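Some structures to go through are shown next.
All of the numbers you see were taken from the coordinates with simple rules; none came from a lab. Nothing here was measured: the structure is a model prediction, and the numbers come from that model. Cβ atoms are built from the backbone, for glycine too; each structure is taken alone.
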Structure I
């Protein structure tokens, strides 16, 4: 079942170190200056429960089964969706989420190798059937646009893992009309302008 709402839900996706956080900050600045009613949140996170789960998932000193990892992501998602995302959508706001269900598909199904049907089912459950209006995939290989050192569980998963994640995102994009790839090798402001053009063409703003 798909949950209907009056707002618009935008998700940002991408591999590690491709400039996603920078583009989200630039979009938030644009929305603020344009007086667009909006809400920005992230996954895992966004709520007290989600932020605690985020700390656990990033802790490189902890080992866990890939299925445990999946369930933790979905638990954080259900809190964020129910307490933050749905109320904002019902108010008619543009909600921007830093990672959502496609991250789980790319990282846990393609990257970790968890059964895709199980991931899809749990994604529907965790997101309460909320409809995504637009997914912006920052299309660059892992760590392409950063000089920082990998320092958490996901970042340290290894080159082959991150290659599978990238390939997973590309596969998702083929099957989802809402999925728009945005190359990120140009200047960050050029990329930001491209994103705004996409939002306007989709009647988001």
Structure II
């Protein structure tokens, strides 16, 4: 399985790492990490990820297109025609078009989600309507060959569920065990409906600041 994973500066590292860690266990998987230029791409936590391919030599007909999200960096990408053209071209040919978090906004801006349901981070979910998509509050949303995950940590759930979708539930169970994936959230506030009003307000303020233009 050939996967083209889009990288971009200040993207959220965990959006990418969660599903790629899961899918790397699937036999025959080849992952191409792609950006305009090959070399290190700095993520939002300061850790670089190396782009192994650029827009000119990435697979033209991948099995999977994957796009992760971020904060202001994602919104900035929506106004970059070369990026959207690359995503659109690969998405039109890919067997599976996938995203985690606000990566679905990029898919939407590239014209790949019109008429589809899609998940997104709760803080930006309703923006999907701007691209003709139907926002979904699911942790993992599967609509035809459009597969999307919610915010940040959903990437692991997303990776496992999609692996099971591709390779069978037995394989999904095995991968879940290999990863020792048995989460125990320490505070139980991981979704808006689970958090109290003060926590939601503070989280909303922090998200708004992260989405604002630097400086």
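Given 11.8 as the derived value for mean projected area of the Cα convex hull in nm², which of the supplied structures I, II does it correspond to?
Traced to structure II.
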Exercise. With Cα extents along the principal axes in Å, for residues 74-129 alone derived from the coordinates and found to be 38, 18, 15, which of I, II does the value describe?
Worked result: I
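Out of I, II, which structure matches 2.5 when distance in nm of label points 7 Å out along Cα→Cβ at positions 50 and 66 is calculated?
I
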For this session: Check the numbers for relative contact order in percent (Cα under 8 Å, 6 or more apart) across I, II and tell me which is largest.
Result: I
Exercise. For FRET efficiency 1/(1 + (r/R0)^6) of positions 10 and 170 (r between Cβ atoms, R0 = 25 Å, to 0.05), which of the structures I, II scores highest?
Worked result: I
Exercise. With helix-only ellipticity at 222 nm (-39500 (n - 2.57) for each DSSP H run of 4 or more, over all residues; to 500) derived from the coordinates and found to be -13500, which of I, II does the value describe?
Worked result: I
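Mean count of other Cβ atoms within 10 Å over residues 58-65 computed as 10.8: which structure among I, II? Before the final figure, lay out the partial values.
Working: I: 10.8; II: 19.5.
This figure was derived from I.
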